Structures are given as C-alpha cells and as structure tokens.
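Below, each structure is written out as structure tokens.
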Structure 1
Amino acid sequence: MMNIRQQKNPNCILAKGSALIAVFWIMAVLALAVFAAVRVVYYDADVAASQINGFEALQVAERGIAVAVNPVIEKKDPLLDWFDEERDISYRARIQSEAARFNINVILLRKDKQLLTDIFTDWGMELLDAQTLVDNLTDWVDAGDLTELNGAEIDWYEEQGRPNHPFNRPFYNLNEMRLVKDMDLLEAVNPHWKSWFTVWSNGKLDVNEARAELIAAAAEVSIDDAQDLVERVLGPDLERDTEDDQRFQNLTEALSLLGVSEFQQQMVAPRLTINDTTTRIVSDGRAGTVKRRITLIIRSRTGQPAILERKEEIIP
C-alpha cells in the first residue's frame, strides 16, 4: 500500500493566521469599548453624586444663613460652626460689616477724587493713569454727558462699538466697573481690588470694622497709625469680635488717636463712621467633598432685614 503524503496548502495556513489576528483585534476593540462604557458609567455616577451632594451642600449653607441672620446670634457664636459627623455635612457662617469696605458709588457721587487717586497710586498706578481712571469712573456714574477733564463719555464708547455706554447711573454691582475705560490698568496692579469696595453700605468706612490699610487711606495717615487704631479696637487678645474689644463710641476719639488735626478732620470725617448696620453674611456649606457658598447682604439684622444681594457659588 502506497503512503500518500498530503502537502498543506500555504494559502490555507495564511488564511487561518489572518483570521486569528482579526479575532484578537476584535477582542481588543471590544475590551476598549467595555472599558469606555465602564468609565462613562462611573463618570455619570460621579456627576449624579456631585449633583446630589451639591444640592445638599447648598441646603446646609442655607441653614448657616438662617442661623446668622438671627439678631441674637453674635459674630463669635458657636452656632455659626456646625458639623454632622454621621452624615458628613457641615456649615461655617461668618457675619461681617459691609462698611469694612469703601462704597464706590458714594465716593464717586461725592466726587472725592483724591481718595481714589491715592488708593490707586498706592497700588502702583502712575498718577496720570490713576487720575484718568477716576475721571472715567465719575463719567460712568454721573447723570450728564459732560466729560471730566481726563474722562470718557458716550463719544469714546461709541467709537469702541459700545453705543449704550456709559450707563450714567451708580454701579449696581462691582462687576460693572470692569466696563469702564482703563479698568484693565487697575486689574493689572491689583487683581484683588474688589475686596476694597462695595455698593451696598451706607457710604462711610467703619473704623471699628475696616482693615488698617483702608483706614489709613480714608484718614490720610500712615499704615502704622492705622494699625495702632485697629489693635486698640481688637483689645488685648488682638482678635476681632471678642469680649475685650474696645470699639469707638464716637468718631472724634478715633480721629484723635490717629493724630488727625482738627483742620484735617473736616476733610476726612465725611469718609468715616463708627457704626453701619449693613451686614454681609457668608455661609460655606459642605456635603462630603462638595462645597457651596451663599453670600447674603442685608440692610439690618433687626426687625425685618432687607435683602440687598444674594449670591451662590461653587467653591473648591
């Protein structure tokens, strides 16, 4: 019997190898698809959890606002800090005087240009740039179309393709100030300029609440003299809103401690006060790792407080 040796077809072997490679590729593509699908599911789950926690953090922040608005709650009251360990939620509320900042509208409408010019030059602006910006700000809030010496009225804004500017009214919020000509120069020298200003206080800087650098600018005294005054207010423990605080009961006493002469007091006294009921309440709520902030500005915490502004923020 004759043995017949069968030869394997090379083309058949090549076809089987190609099919095997194709199977591996399909498996790899399917694995990637499954991996991507799992990532999408995890992402959707994270988004859903973040939304749930964000809502809960906002609710907790609301609780802090409700506590802080109560007129019987003092600034250092332990109820302003609350934590639920079991649910991993908390809030921290702070009560601040809005008069610890300069009211930009009052300064401009009073045409206290020297105050703003001094502030801007202290921040690093050139004198002419500072004077020009102050005139631009004045033109924005005044009712007429008469241009200040270095200011900008409707003609300049129309040339820039902004026919509805300036508004010729007080600023409704600090972000509107960014619309004014040359505000970019101020942003360049002090990106945190908004921490100095407000549009909500009664108009004067509270010497019992303001920082030393603001008091120095308003009273036209050295920062060292202003710091001495702040330390007098804080008392021996040098902490604000504690039992040993020594708040001024009249403005003349504060100006005398600053070393302001009687003649100079006539100029700087209209910028200052010892009491302003406008209050800023900031409440940070947390649920897990998600945080939300509510800022509420009210005219007074007694009786029926008028809400001037409310803002919600996502904070890191």
Structure 2
Amino acid sequence: MIKLQDKTYEIFLVIAVLVCALFPYIASGFWIRLLTSIFLYAILAQGLNIIAGFTGYAAFGNMIFFGLGAYTVGILMVKAGISFFPSLIAAAAVGIIVAILIGLPLLRLKGHYFALASLGAAEAVRQIMDNLIGLCGGAMGLTLPQMAGKPAQVNLYFYYLIFFLLLISFAATYYISKNRLGYALKAIKANEEAADAMGINTTLYKIVAWAISGLFTAMAGAIHAYWFTFIEPSTVFDVMIVVKLFVILLLGGAGTVMGPLYGAFIFEGISEIIWSRFLNLHMGILGIIVILIVFFIPNGLIDMVRRGFRLKTILDTIREEKV
C-alpha cells in the first residue's frame, strides 16, 4: 500500500512539473505572473525551511540574504555595467559568505535569543544600506536596467528562470533530507544537546544549513530585483517578508520537502482573493488565518494529508479483515 502511494505521488509530481512547464502556453499574462510569484515565494520559503523547518532555528533575519542578493545584482548591473547572470552568481556567493560570517557568532545562540539576534542583524544591514547613498542609492533605492523585449517575452523569461531555480532548490532539499546532513539537522532540531553528545558537529551543520538557505534566498532576491527593476532597503529588508514565509511554512508543513510549495500556492491564492476584495482588511484576515492554522493544522497540510492516508489504510485493512 505504501509503495503504491509513493508511486502515485511520483507520477503526480511528474505530471505537475510538465503542466508547469507548459503553463505559459495555455494561460494569460496575469496567471503567468501570479504563478511566477508563487514559485518565488516557494523558493524563499524553502530557503527558510532548511534552517527553520529542518534545523529548528527561527531565522527571522533571513531577509538579509534576500536584500543583499537584490543589492548585489543592482550594484553590479548599475554601477559596474556587469550583465545579469554573472551578477546572479555573485549574489549567490554573497549569500553563502554572509551566512557563514554571521552564522559563526549567531548560531551559537538558541531559541528566541537567536531569532532576536538574527532580526537585529537584518535591521543593522538595512540601516547600513540606507546610509550608503553613493553606492546603493540610500533610502531612494536603485533602478535597474529593464530587460529588452516585449512584456510577454519578459514574463516568459522570468517564469522559466524562477521555475528552474525552484526545481533546483527542491531537488537540493530532497537530497539533503535523505543524506547525512538532513539526518544531522533533524537530530539538532529534536535535541541539540543529545546530538552534540553523539558526536555531531552541531555548529558546523547549522552553518552549512544557513549557508544553503542564504544561497537560495540571495538568488531569489537577485532575480526579484531584475524582475521588478527597482529596489530599496525598506522593501527588500522588510521583516514582513519573513513573516509571510513562516506563514507559508505553517500552511504547507515545516521540515518537509514539498510543504513550502503547497503553502506558497495556498498563501498567494488567499492573498490574491483578499487583496482584490478586502484591501483594507488584508493583514487582519491573514492574522486570523494564521491563528486557525496553529489551532487546526499545526503541522501543515502535508501532515494532514499523511494522516488522511494512514486513516484510509487502516479502514481498508479493517474492511479486508472483515471480508
């Protein structure tokens, strides 16, 4: 029964990837942009998932990497005249390096101390960017060069670029979840002291996890900057970005491979409906949704579906025994 469920799930994933690959050819511009936005949020949520979901460290400062990735691309393209893809690689490198540098001191903290320290680090970086007027444009921000081509071509370009990064990030997370790194991170989340006593180098594994998180988050920030062609510190270092990502993880299921994608679909779908109908009540309604999630599906939709499968399996077994 379990093998059959796994096979069905694999077929479903293959079909879903094919549908997403062909989606731009059957949908209008609005739906393409919406799905692109969902993919971008899923990448960001997956980055947070590696450090928060798998490792148990609430990295409220993860927007550091998003903002620095955006500004790396912006500065290199605007100030140095470097093209996008070399700038994107540089942004990825910046995400990894900064994660290691701030991770060395901050990841020695635990619980709410780490959460507050990472949030403070992000605010410090935002203040620095605000004052770097000559290099970063200060609070006025930076305007990036627009990609050449018709709007439909530009939308298609960013759709496939973000979709490709989405596939890489989820494949990497799946690989992590099945190897030594993933097992070590889960051990740290369950009981860090016990993991340390077992000989697991907890500091090293936490830094590696945050570096991977920084890599994907910075790349997503870089693509976001080029896509929207404008960045400013108050936007790309906004704490609400991470708050939304935590909501997405709660929705989909933290510490699971596919949870961030499911959560992003639901969150963006709900947000789109609320924005269009209840603009002034947007944040209030989202807050109510978070409370409902915590009470009724605390482990996310993935866990709820798994429990549904288990219940179905038990009921099927009971019926077979009666027969």
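Computed from the coordinates by the stated procedures, all read-outs in this text should not be read as laboratory data. As the structure is a prediction and not an experimental result, all values here were calculated from the model. Cβ atoms are built from the backbone, for glycine too; each structure is taken alone.
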Practice item. Rank structures 1, 2 by distance in nm of label points 7 Å out along Cα→Cβ at positions 158 and 262 and report only the one at the top, that is, the highest. Key: 1
Practice item. Please state which of the structures 1, 2 yields 30 when relative contact order in percent (Cα under 8 Å, 6 or more apart) is computed from it. Key: 2
**Study point:** Among 1, 2, structure where distance in nm of label points 7 Å out along Cα→Cβ at positions 110 and 134 as derived comes to 4.6
**Key:** 2
Review point. If Rg and Dmax of the Cα atoms in Å, for residues 22-181 alone comes out at 27.1, 81 when worked out from the coordinates, which of 1, 2 was used?
Key: 1
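For structures 1, 2, which has the highest computed value of Kirkwood radius over Cα pairs in Å, for residues 150-197 alone?
Details: 1: 11.8; 2: 13.1.
Structure 2 gives the largest value of Kirkwood radius over Cα pairs in Å, for residues 150-197 alone among 1, 2.
Who wins on percent of Cα pairs over 34 Å apart among 1, 2, i.e. which is largest?
1
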**Study point:** Source structure (of 1, 2) for Cα extents along the principal axes in Å, for residues 166-221 alone, computed value 37, 20, 14
**Key:** 2
Exercise for review: Using helix-only ellipticity at 222 nm (-39500 (n - 2.57) for each DSSP H run of 4 or more, over all residues; to 500) as the calculated read-out, with -26000 as its value, let me know the right label among 1, 2.
Suggested key: 2
Practice item. Please state which of the structures 1, 2 yields 1.5 when distance in nm of label points 7 Å out along Cα→Cβ at positions 62 and 214 is computed from it. Key: 2
